[in-house]
Structure P
Amino acid sequence: MEQKEVKAVGGDFVYYTEGEGAPVLWIHGLCESAEIWQEILPDFPGYRHILVDLPGCGNSEGWDEDSITVDAMAAAVYEVLRAEKATSVALIGHSMGGYVGLSLLEKHPQLLSGICLLHSTPVADSEEKKRNRERSIQVFLQNRDLFMREFFRNLFAEDLQDLLRERWMELFERSKKIPATSVTGTFKALRDRKDRTAALKAFRGSKYFLIGGKDNVLAAADLHKQALETDSEHILWSDCGHMAFYENPGACAKGIRQFLDSVGE
């Protein structure tokens, strides 16, 4: 895998490429990095994979807190696609990565051949969820380690949290390198992001929701309803929470393959 870099409004932005074929763009979620895709990526030969590290994550430098918005991150991803001369990309976004992907879709729909929302939603935060984001920032600032451990543990289905403790602890350990301002800035970016339901509904490419039946972050029933409202396909995994690529990697790979097969049909 080759590491590359582009200049973005907020700062340097690192991405990676691997393979040859139709381009597939992978965008990770909150406080993760491109490393989350490493174990399932071999399941998709015959594609040119483009993976990004969002600000402060992986090898991308931290941006100033006020520079971090969903739209700014999408603009950085756009610069990656320009650098790679990619003009028709299948996009897979995990959680926050889906929000970034939807911003890209709204501004540059012609660039996307399809979008797959993996445990993600086009809906903006409710007022209650915005208040919860604010509380999360305060708890994070008071006790970073405790907050981040619980944050990652809660991403997994409750009945898998002990079994997969090594997974969420690995995510926690990696997150220690993320600048505090990147974490708080990203929470604020999620709080303030636009609703992009209309943009998703209007999109004419392939559209998939991949849903965890035991997701503690996004209710499966809500995502199912959103899929129907936006004329999107959906797959529900009854045994997964918010991290299907770790909780049931075989099912996750199968769902993503179904999405990729649908692109261009």
Structure Q
Amino acid sequence: MKKKIVAGNWKMNKNLDEGIKLTSEIATLIKDAPVNGVEIIIVPPFTHLTDLNKLLQDNDQIRLGAQNCNENNSGAYTGEISAAMLKSSGVDYVVIGHSERRTYYNESDELLATKVNQALINGLTPIYCCGEPLSVRESNSHEDYVFTQISNGLFHLSQESFGNVVIAYEPIWAIGTGVTASAAQAQEMHKAIRNHLASKFGHDAAGNSSILYGGSCKPSNAKELFALADVDGGLIGGASLNPEDFVDIIRSF
């Protein structure tokens, strides 16, 4: 069955001490008033993972995610982090194909497909990101654009392997801009994505797939977004850096 998920992507923010403090505050807020039925994921910088894993060892509600992984299992790739290393650090999820990785580091769908493979081989759940820039949205070709990202990155998988993948739809024009897709726009795209997944993996697999929304999601709009039929949670950026805001978003379910 599909999960309700809220993941906080810290990006390149918070030093280690700040990250420990933020995680502790989130954990305390959740402990004081538990949230049932929602998978909570913290996605900090690589340098924080080992310490936060120790901090969360006895916490059964908060999981750790990583922001990226290399497409190789090991080797002479200076500065890179493998999925196997992430798994050994207590990580359960890894974000793959965030628009910032695609844009700033020229990561192609084909490269991302190999990263998805590495994540799955090593027992990690990929959070596979897709989404269109404003120019594509304005040209009304956004569905085809996103479908291509999904097909190239995921359609090589078996139905069984696909069952371990989470999708995050993030319209690039809404990331960090303060502009959020309307409820109608979000539902329309999430439903279209689910139908596209069904064309390859079948309606049952698509129906059980968690599809998250990302793009200026905050406490003021999370409840409306999460109430939509095909929106199963959020990949949260800026709002995840504030413990009260992040937990308010989680409670929006």
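Only the coordinates and a few stated rules stand behind these numbers; no lab work does. Please read all numbers here as calculations on a predicted model, not as lab measurements. Cβ atoms are built from the backbone, for glycine too; each structure is taken alone.
Can you say which of P, Q returns 28.8 when mean count of other Cβ atoms within 10 Å over residues 115-122 is computed? Here the read-out was taken from P. Calculated for structures P, Q, Kirkwood radius over Cα pairs in Å, for residues 155-234 alone is largest in P.
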